[in-house]
1. Given structures 1, 2, which gives the highest value for distance in nm of label points 7 Å out along Cα→Cβ at positions 106 and 122?
2. Matching task: 1.4 is the computed value of distance in nm of label points 7 Å out along Cα→Cβ at positions 42 and 170. Pick the structure from 1, 2.
3. If Rg and Dmax of the Cα atoms in Å computes to 16.9, 55, which of 1, 2 did it come from?
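Just so you know, all these numbers are worked out from the coordinates, no wet-lab data involved. Everything quoted here is computed from the prediction, not taken from an experiment. Cβ atoms are built from the backbone, for glycine too; each structure is taken alone.
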Structure 1
Amino acid sequence: MSDFKFSIIQEYAPFFLSGTWLTIKLSLIAILCGFLLGLVLALLRTSKKKCLSFPALLFIESIRGTPLLLQLLITYFGIVPLFMKKPDGVLSAALALSINAGAYIAETIRAGIQSVDVGQGEAASALGLSAWQSMRYVILPQALKSVVPALGNSFVSLIKDSSLASVIATPELMYWANAANAQYYRVWETFITTAVIYLFLTVVTSRILAKLEKNM
């Protein structure tokens, strides 16, 4: 630590900045797409029709029961090449992270839906609302409000999980940390800097989400 070389950080600063920006973009895409996917899966999962709930359950358990790293590799080497000749690391990472987030968010939303008192649905039905209207106007708003903290935790986790995208040549933050370390074999300068950036991103995100939760 006594010979800490700031020149390495200075040299790789533009790459760390571009990698940080890509990390933020991947996390935002994954949380937005994952929320939409999770919402659909949660609604299917809570359906009383087995033909809808069982496939959703199977999909959720398959994603939650396998490592994210494996999902990234399957997406990059198996799924994306089906639609384009040359695999795209950024697209593969965004897709895999979104699907992974969707499975976990689905269970979070499902728990929120089931936490709403059954009397709410019965009262909505007594007022003449259909099952879909009861879900949309009565149950779902209460469920989503109660799971905001859990969704916030998912977003913070996504920021850290995006580092795995470096294994499929996605030029996010961890990718450039590995590149700098491979060139100079300097662990402290590269990985400590990267750790500080990730810590900054997660702390700022946590504070923003905490304020949002308080306002809600």
Structure 2
Amino acid sequence: MKVVSKILSWLFLPLLAPVYAVVITMYTESWEADFYQGDSLFSLDERAKEFFLYLFTSFSFLAPALTVLFLQTRGSVTSVMMEKRTERIIPAVMTVLFGISLLAILLFKVPQNLPGARFIFGLSLGSLIAVVVCTILTFRWKVSLHAAGMGILTGFLYMYYSKMLLFPMWILVLAFIASGIVMSARMYLKLHTLSQLIIGFAIGFAGLVLGIEFFFRYY
């Protein structure tokens, strides 16, 4: 069971949550009632999908991951999982900076009328909100980043599918189940308490709700 819990922790690294979110929504079928499919990521052409996948992989995963590996070589971080609360502060701050860069690039480079643009912007902003809140809490408390990552993924899928007429319901159900399994694995490894897990998931989920609602209301 311990080995399975560790594998789950690696498969669902918090940094991968936005990448999983764009892959799932861009490559699984979903349709709106609107003929023009103005918010369907599935209807994007392949070049746009590759562009978004490249950006989120680079800024949400690779850049923060390389930062952690660099800090580990310097001795500032003892493990890439950053199990000690104090080790998370610098990587978290750097992740915030990468998140701001990603959002700026998206807002300046992506046309507002591109199908699904508001969801892409919302994913970037919502993830940034979640990371900022987790970073602030990390100065005093060890919130679960894995739970926050699952909250980001599940929150995005929930908000995205709520705007679609036809979508694979089983994926949303599976996301909630996977969240519970990952959080249970982290608790089994005795790395987090139940409150740290619940609050982490709530931060991720709420961040995505706020991020997407912002762009649907005001952009």
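1. Numbers: 1: 3.0; 2: 1.1.
For this comparison of distance in nm of label points 7 Å out along Cα→Cβ at positions 106 and 122, the top structure is 1.
2. Values: 1: 2.3; 2: 1.4.
Matching structure: 2.
3. Details: 1: 20.8, 74; 2: 16.9, 55.
The value was obtained from structure 2.
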